[in-house]
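No lab work stands behind these numbers, since they all come straight from the coordinates. Given the structure is predicted, the values throughout are model-derived calculations rather than measurements. Cβ atoms are built from the backbone, for glycine too; each structure is taken alone.
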Structure 1
Amino acid sequence: MKEIKICIAGLGNVGSSVIQSLVDSKNFINLKSNFNINILGISAKNKNKKRIIDISKYEWFDSPLDFLNTDCDIVIELIGEEKGLSYDLVKNSLKNGKHVITANKAMLAKNGSELFKLADQNNKYLLYEAAVAGGIPIIKTLKNNITLNKVKKISGILNGTTNYILTMMEHDNLSFDKAISIAQSKGYTSPSESELDIGGLDSAHKLTILSSLCFGAEIEFKNNYITGISEIKYEDIKNAKNLGYKIKLISESLIVNNKIFSITSPKLISMNNPLASVDGVLNAINIETDQLESLFLEGEGAGGKATASSVISDINEIFTNINVNSLGFKINNLTKYTKFELSNLESPYYLRIMTQDITGVLSKITSYFKDSNISVEKILQLPETKDKPIPIIITTHKVKTETLLKSLEQIEKQSFVLDKIIVIPLDNGQE
């Protein structure tokens, strides 16, 4: 039985769960494989921190860079810094002929081009199943299972925290602030992480990696359009439900006119779309290819055990796969796509316009739309009490984004409009 020697940097929830899983599943792993996994060394910021594992059984390294002086086969980076020590450890491990496994989506989204090139040059793996959608095997599905399918579009819910918040708002009639407070109390996010989660950056990091796998695109985080969920109100969720939709933070990527369009933003999803039924902290991804109309994957997108499962699957891939190909494409074959302009996108939209309760407001709004050839699908006028702003809810047919925004800019200038107009793309299953 072959011995695989690994070193683990970062012993937070995921790192500790990796060790625990390897201990608990040792006999099963040996039974299913022809190798024995030996933890050669561990490292973290605080040696004395209380953990779910007994670290005294393993050799401690004050600096994970000292792993480079050992004969370990795989360095597992779970520190999580976008640059800094995480980057230095991965870069130098590859240079020193060691395979690397990481859960660090931010580092790969920002520095992946350099690091994957380094892995190719040294004929080593840089694997990252744990970096996207936790325990869902999306990376191996794209890279191994449907590698000869031409992906047309990938879309999904890639952040469990935002999905949990939107689910709480819907199910318990909560405000955004109340829902995020509950999410923080459960440890799903923190004030320091809120911009990553709520702002959509975490999802965009993951989408950047997926776009490269799907389309052979160079890893360019700047190609993303990103809008978070902070402007979503309970009223929007209620209105969407009345219209037959749910609001989800959706990340999607596709090639349009030989340009890449990658966007993370709230979206109204039809109840008929399987993404609409994905609630709580779950993640889900839908893949459309030239051979598969829809391949839908759903599961735990975060958490120690789920992410540890992906790390261990990467260990298995390194020693069972004869082709060293971390991205599914050779790095020199990746395409540098131009970014598709959002203003050129054609989509139906949901609009919430807060107005004064005076006669003629609706006719004035629709006259602006008529002048711009914007076709309105539905209008809901929902007054709740007198002497308060009146929400006018409008859904449009497909319209060029630039045309819609120019028209809304004129409408927002009118004295009867009392707040910023909320604009959310709408997926009616006909795009």
Structure 2
Amino acid sequence: MKDYPGFHALPQHGHQALEQRRVELGCGVWAFIGYSSSNFAAIATRHGYLMIDTGDNIPLVRRAREEISTLAPGSLQGVILTHSHPDHCCGGSVFLDGEADVPVWGHHGFGAESRDGKGLEKILMKRTRRQFGFDIPTARYTQNFMLPRFDKEIPASPIKPNVPVAEGKTELDVDGIRLELYTIPTESADMLVVWLPEQRVLFGGDTAYGSFPNLYPLRGGAYRDVERWAKGIRRLKEFPARALLCGHNLALFEEEIPCFLENYAQALEYVYTATIHGMNEGKSVDELAATIELPDKLRTLSYLAEFYGAVPWSVRAIFAAKVGWFDGNPSAVIPLTPQEEAERMACLAGGEDKLLQAARNALAKEDWRWACRLADWLLALGAGREVRLLKADALEGLSREILPITGINYLLSCALELRAN
């Protein structure tokens, strides 16, 4: 794995398959990790159990329900959804099947993120499929602990709340279990944090997890406010938690928790502050994305490695959110169109044939990014299948040399699309 400007993978950082395990967070409180793309939990109540999220992988969620029926015999007393992302809601049918009038709590603004994309369903779905690698054959998929590929996938629809949770703090007593719900926007604006004060167990949803976070998802979407997200992480530090269940792959205990949350908040704050400082110095978004990296004390932590999100993408998102698309370079006020630029580059190279030969040479040297750029110019000039296959080779090569799984999936998905055309 190579280092590219803005992307730095340490030797000890590599993708691993998600380990399936059940973890006891407190008396009568169990986390299910590796049963789904996201973590979920069950809490024993007087007459059954309460769910915190529901996962998304139907076969393994069914297995978890069987385990829960032994751990906490009785019926489902309710479901609390930490937020609206499908990987936390698509397993709900497993628990709600045959259960009548079960309360499902969720943020009063549940689903705001999807509503922001109204009218863009086609393009967002296409990019979502690429980001999550839906169309990558299992044999070619990079197994990892953030977006695992399971042996058997069954399509499922996300469940929705029937009890909206008001802004701020909400106290509940669910079949003898006292809980507190807090609206704390972080990865999503509709995030709920769940606190069990007696057991001192905290459910953070996707406030933090075992990777540098997806401050900007490649599928696109509304800006995820980095300052607000960091403040939300610091809010979690205020709870005297003995156990913390993150939305993905991590369950933490006792003294691990404050240190984890402090480092996580510092990472987000550093990227934000460094980006704003660089903008005020007049640096371009490309310069900032290529040079900003976490300090060594944070970058070497496994839970801040760029397994999922990436620092350069985050920098670009902050830049665009604060000043918009224009990077300040006057050349970008009335730029050349892709075809105009391609025509001039071909002329500079001595003709399209020379441009094609340069692309072949770049591919042979494994200069994947330059091969892609040359291929883009050739495609803008009307090149056909040979150049599409050349670009596909370059994308596949680059996908083997970066760490973020969403980037790997996006590159490989696009390569497969080019080969299919």
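Here are the numbers for this structure:
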quantity	calculated
Source structure (of 1, 2) for mean count of other Cβ atoms within 10 Å over residues 4-11, computed value 15.8	2
Origin of the value 46, where percent of Cα pairs over 19 Å apart, for residues 188-251 alone was derived from one of 1, 2	1
Which entry (1, 2) yields the derived value -9500 for helix-only ellipticity at 222 nm (-39500 (n - 2.57) for each DSSP H run of 4 or more, over all residues; to 500)	1
